[in-house]
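As structure tokens, here come the structures.
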Structure I
Amino acid sequence: MPALSKFKTICDIYKTLVYDYSKKVDRPILHYKVDNKYVGVSFEQFKSTVEQVACGLHTLGLKKDDKIAILSENRPEWIYTDFACINLGIIDIPMYPINTSETVEFILNNSEAKAIAVSNKFQLNKVLKIKNNLKYLRYIIIYNDKDKDPNIENLFSLSDIMKLGSKFYNENPDFVYNSLQLISENDIATIIYTSGTTGEPKGVVLTHKSIISNVNATLQALNVTQNDTILSFLPLCHIYERSTGYYACWGAGANFYFAESIEKVQTNMLEVKPTIITTVPRLFERIYSKLQSNLNKQSQTKKKLFKWAVEIGMAYKAAKRKNNVNLALYSQYKLAKKLVLDKVKNITGGKLRYFVSGGAALSPELAEFFEAFDILILEGYGLTETSPVIAANRENDYKFGTVGKPWPNVEVKIAPDGEILTRSDCVMQGYYKNKAETEKVLKDGWFHTGDIGEFDNEGFLKITDRKKNLFKTSTGKYVAPTPIENLFLQCKYVDQFIIIGDKRMYLTAIVVPDFEALKEYADSNNIKYKDNSDLVNNDEIYKLLEKEFSGIQKNLASYEKIRRFTLLDRPLSIETGELTPTLKVKRKVIEERYKPLIERMYENSQNSDE
């Protein structure tokens, strides 16, 4: 692949791949599952499809600076549409497939999108429901041929678009190549609407320069090469996966596979044997929970062996980071690897170099646990508004509990109130048609992230909380909830944990248990239950968690301790509006939805021992 400096636009990645790199390799450009088997898409197939789609859009009359929305799950067609738009200078508007019709309506009208590509009938129905309210929409494109309804005006399948474009494409084979040459680094590439925990979505305007400068920095910092294999499962509609897991992957000429879903990632890892995966902490929590569940079923001898191997693995990795490995520890580590550690690493396919973790805080204890198995997790930090990476750990320069050091050519400083500020080419132009919100976060060239953080003495950045998450108890104490919540998430009986306490006398919590772990405990202790509701309302279960929580928070300050908690009988979810699509908790929604339960925890609060 070319030197990083050659990439000035996203079009450069496409051009290098299909006009140059394709001649040097004999393998598919991407792979996806069809009938439970991975199939490959050749470079020629990819180029032909993207350029026929582009010519079809051109034939419909869509041109540079028009907008096309994409409402679809991850699939090859998503990428075909994206590159077709990118190469023509059409601005694409990616949307989460779980968006409601109301959100889709707001985004389509706010962005002035002239067309929308949808994956299937389910997504199509969302658009049809609001079609009469859409001021600018002219065309709907559906990926699944079988879901096309001939009675709907201006509805095309992607095959129709390709047929429309094929004649023009055959007569003008250089049309797309000539078009992409006209795209400049300052042209808008995409507008991504942030899900947000409150208020209407805001359209983040990202230019080619914003995204490609981040891609170039990622390739430099993470040393991605054409020998790497990427397994992609996070939504492409989010800039994290799109930039770090897709553009950067192809910028390096790496091999690209679509995972089937987060539920099937572990199976897909065994099939694909990836070297790099971009992910969120939730994946590690699931793997850890499954490991613990399997371990609980083993004999005492196997449990002791596992514990010993993990302790040796952690000790070895800690000593290695300090270049202080002695012969005795090395010998023990080799034995631990043979007996236990390598068997666990093999669940990732056995060839993994590292995971990149973002989107939410990663427990350092969890990262250290996985490192014992030679599974390295590099935590990073960024926002949609920064294309996205601001800082991240590197393969040979990392520290758990931090989000690493700033990305190449990205400036970071800490404001007097602790807020993280950043300045670079990666920062957005602003929020689309929203000057007031733009001026709140872009000041004197610096983007105000809304996150609170600090640098340690080695230059690693640590996020302590969201600025808006900080709250003040009625006793005048400021509390940062996230670090405290992360402590409790280490408990094997806890799945989700949300602290309540703003303007209250003491802290309480809404807790979603790990129901599989609770059921195992109940079964082994002869606790009768029919369903989750029986479990969370059982006094023995409550006392179990009360005892666990007491141990977890014994070193916290008095005002940081959880005095009371309430157990829910179901997980918080995106579908119920309690989590954003990036799995962030909507605290205001939680506080409103569970207000009666919360108020009950503050009854007789004057008798608190605060």
Structure II
Amino acid sequence: MSKSFKNKQIAKSTKNIEPTYKSINQYVQYGLIVLLCFVLYGNTIPNDYALDDALVITQNSFTHKGLNGIADIFAYDSFKGSGDAYINSVSGGRYRPFSIATFAIEYQFFGQNPHISHFFNILFYALSCVLLFILLTKILARYSNIHWFNSIPFVATLLFAAHPIHTEVIANIKSRDEIFSLLFSLLTLWAVLKHLETGKIAYSIVSPLFFAIALLSKEIAVVFIIIVPTTLYFFTVHSLKKIAFETAPLLLFFIVFMVVRNAMIAKTNTDIAYVKDIMNYSFADMNAAQKWATIVYCLGLYLKLLFIPHPLTWDYYPYHIKIMEWSDSLVLLSLVVYLFLGYLLIKGLKSKSIVSYCIIVFIVPLGLTANILFPVGAFMCERFVYVSSIGFVICIAWLFALYLDKIKLKPILLLLPILCLFGFKTFNRNKAWKDDDTLIETDIKTSDNSVKSLSEYGKKLYIRSLKVTDPIELHQMYDDVMYYETKAFAICKNIEITNYILGTLYGKYKNDLNRAVFYLENSIHLDPKHIEAYNNLGIAYGMLKQYDKAIDTFNKALIASPNNLEVLKNLSLTYQFMGRIDKAEMYAKQMKVLEAKRK
């Protein structure tokens, strides 16, 4: 066979990656996909900000600069704009400036408007789904069906668009980094395929540029260094050498990205000490066997949630998932399932089985987010399976097409009830993401043993109690707050707000001053700038008649906040109780001067 003939055959094989059913129906399909996305997620548009939206939008000084903040967004760790206290709040650094830059652009033109941001999240998600459909249409041409609504690409895309496990990504504005990372990774694959199809140099230029944007959105895009060549191997006839040549620029851009990323993170200095507890490293209280048993269990739970996405929660911190042992039947079941998936993957590699391809697309991204290679800050998160779910939906759509066709049942007939169930769950789950309070109140019922949910829910109740005047209602709220915060403290003793709330309530509600001192001292140790903790601790010392400690505590508070009227007042009262009238009057006069200036 001549070289020219072989090249023509390769070009033909790539060029013909188009289904026979495309024609005018392609625009109907695109429209249905976009419509489905807006129908399912349109009820997020009235929602407010929630959770980590504060880190990238509402409390981010760079975002608030609008267009003028973009340079800073690209120059530092992604949490820098929210203050140094957040940078070590979870292990590792983060350099994901692209999505934050879009928030700054939105802030420039629309102000702080969550509804605009929610709308754009849906729009970018819809574009991702359309692009996924276009790619699946290209690579799955040999599995094409004369009826487009029964085709593997269309069924897989609808399953992906409607799957409830994606609600965290779409309904949480901050997770636009996930949306962009996948969108531009898919564009990377599209450009590579177009270059092979047309031979035009422009596509070979834009493919690594798309990949760079994907990486700048979120590091998970690195998995496409594997997914791109895997796709070319399974669905084209190009040689391994040609595939490696097409993938090499992506690897080069990843190396450049890592150099830049590490430089940006390294120059983001902070003096906050890193505490290795379960809030930063979920496995801190486990031995090696328990750690790996828990990881294997979580892998199985991901599969379960893809098949049955209920219950869903934002919070998989310890110990929503308990410490697992290898003797647990669910751990062993998960291990067996993944070993079987590994067997199917290897078995189908040579024959280029679509099942093998789906398993690779599923496992490779999950390998980066499942605490296998490095800790990710929590046992698991629903957003961590966002990319992996593509492999899942392709496999399910393929099984529909393969087996339902044998019994003369159209895939769409089974797909419709599944879409209805998924759609109902997705639409309903979006309501939980209305705002922080709604999400925390909803998910405490599911994550009732998670230190994060317990602490946050107790905090929300405590803040509400500050506005309650009815004594009976107030006492009931205090009891509830102490129940949740005590349970949180039993799991992790290093949560500053938990120690502060417990110390405050033990002092003013339980009148247990020794416990109040214990918790408030912990709170100050964890956050030396928490003025209210100093103030309450000083009051507790004063009530214990340990006046010297009270004065020392109030003075430390004044170092952090020199003109704090409440601290000055309590310092004056303490000296008055000691009989040091001169000192008491000195601080009382200082208070009056400050009050006069403020008027």
Structure III
Amino acid sequence: METDGSPEPAGEDLLPVRMLNEFAYCPRLFHFERVDGLFADSADTVEGRSVHRRVDAADDVLPDPGGDDAPEVARSVQLSSEQLGLIAKIDLVEVEGDVAVPVDTKKGRAPDIPELAYEPERVQVCAQGLLLREHGYRCDHGYLYFAASRRRVRIDFTPELEARTLDLARQARAAATRTVPPPPLVDSPKCPRCSLAGICLPDETNLLRAMDRGAISGQDQDPAPHGPEPRRLIPARDDAQPVYVQGQGYSISRSGDVLVISEKGKKIRDVLVKDISHLAIFGNNQVTTQVLQSLCEAEVPVTWFSYGGWFYGMLHGIGLRNAFIRREQFRKADDPSFRLALAREFVAGKVSNCRTLLLRNHPAPPELSLRELKEHVTAARAAASVESLLGIEGNAARIYFGSFQPMLKPRVGDGGFPEFDFQGRNRRPPRDPINAMLSFVYSLLSKEFTVCCLAVGLDPFVGFYHQPRHGRPALALDLMEEFRPLVADSVVLTLVNNGEVGEGDFIVTEAGCAMTPSARSKLIAAYERRLDSLVTHPVFEYRASYRRIFEMQARLLARVLQGEISSYPSFTTR
């Protein structure tokens, strides 16, 4: 399907003809755009806007039908009809007397099929013809102009095409009132070019639905014998990256489409807004209203931290434009059995990944600890209550952190003592460098999942394992559990074992331990490298960056809340 992404006026009860095209192409795509208000650019949509730019610049009014004026061409004509329930902005209308012919522009080539145009495009131009009839014109055909081949294809409005167009319009209006998206297309060639493939997750959702039906059982089984493996329909990594501003006294302003970071009037760095995934600000730094407005418009979140790394909160645009997912989230957060099922997966995934980190990094993995952690994974999946899960998680953390010190390569500091002596987890405030780094990177991770929750349409403060508490993003903490060892703990081990930080990067007093600005910069850089690294998804068996996986897990949770899939697949690695 080709759509340029240009706005088409829409009322509460009128269906935009552009979206009728999308419904004919894929009802699920229609749901995401019409009901959820989601849109993502692709190469096709960007090129489509470029092709439409000339006709969109006009805003013409049609002459009265039957007039004696010479034939004329009107561009970017807006028409609507309460009777048809449709509204459109037609690229071009050729008018002669009471005869009008709509011309719809497409960027690609005319397809090599008998009709020379696919059904969604034929339906779209037919709907435009029906609107012209409603306004008093005679209209029995239209044209599709394919810009790449510079060819007009005539579309005759046959009774069959008109009936099909009206039927699809009726179906689309009914679909616009539903709160749950229709099922994904199955192994469709349409999906790879769809700009919303990363939101839809068609192959992933179909695989999990097959697992729900019992066609596939067990997370460790190979899905290939039961059907095609899920295609990775999204880039493995994001093009946009976070921007971190840490220190004191910086100012962040905007110049056109560029965000400018300055210190005492001197530019330190600039970056295009389109290249920013989110802006993270540490300490006392100033942000102009223009920056905040442009980032909200681009739906780029802004997060604020204390100078020491405490996550204060965030600003974001409207994002997802329906409340249906959140309504289900609130309703199911009050269902004890549903909460328990999710909490089991969060805790089991975390404990399993703690065991994996010991296997990978401990010089002599302790058999007793490994066996006990494996038993705790089993116990978590069989826990009778959320309260018992708290005990299981606490015991597993004691076992895991009890074996953490040997994963740190021994190094002697200036005083002849080990630079990093980890005796167990402590916080608020952390009393040693390892705990200071763990607390900081856990804060970064909670920020990451808060951003993911909001992008998906979830409320980050209403969790299922972590209970609501003032100022605590409970759902973000739920989702980050399984990634604490794989991302946060791994980052700390990497910094220490590669010698990237030393005792000079920390200030230790009786009040606690704090990182120097240099240590924070090193930790943020290592954290971003980790998020950008590729990992194989345990269920879908393709590789993607951790940052992509975070969003995918949040979207899968949303699918569970909406009833598309029955259980949340925790992320674990071997």
Comparing distance in nm of label points 7 Å out along Cα→Cβ at positions 159 and 551 across structures I, II, III, the largest value goes to II
One of I, II, III was used to calculate mean count of other Cβ atoms within 10 Å over residues 127-134, yielding 21.6; that structure is II
With distance in nm of label points 7 Å out along Cα→Cβ at positions 79 and 295 derived from the coordinates and found to be 4.5, which of I, II, III does the value describe?
III
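Computing Cα extents along the principal axes in Å gives 77, 59, 53 for which of I, II, III?
I
Values quoted throughout were computed directly from the atomic coordinates according to the rules given, and no laboratory measurement underlies them. Fair warning: this is a prediction, and the values are worked out from it, not measured in the lab. Cβ atoms are built from the backbone, for glycine too; each structure is taken alone.
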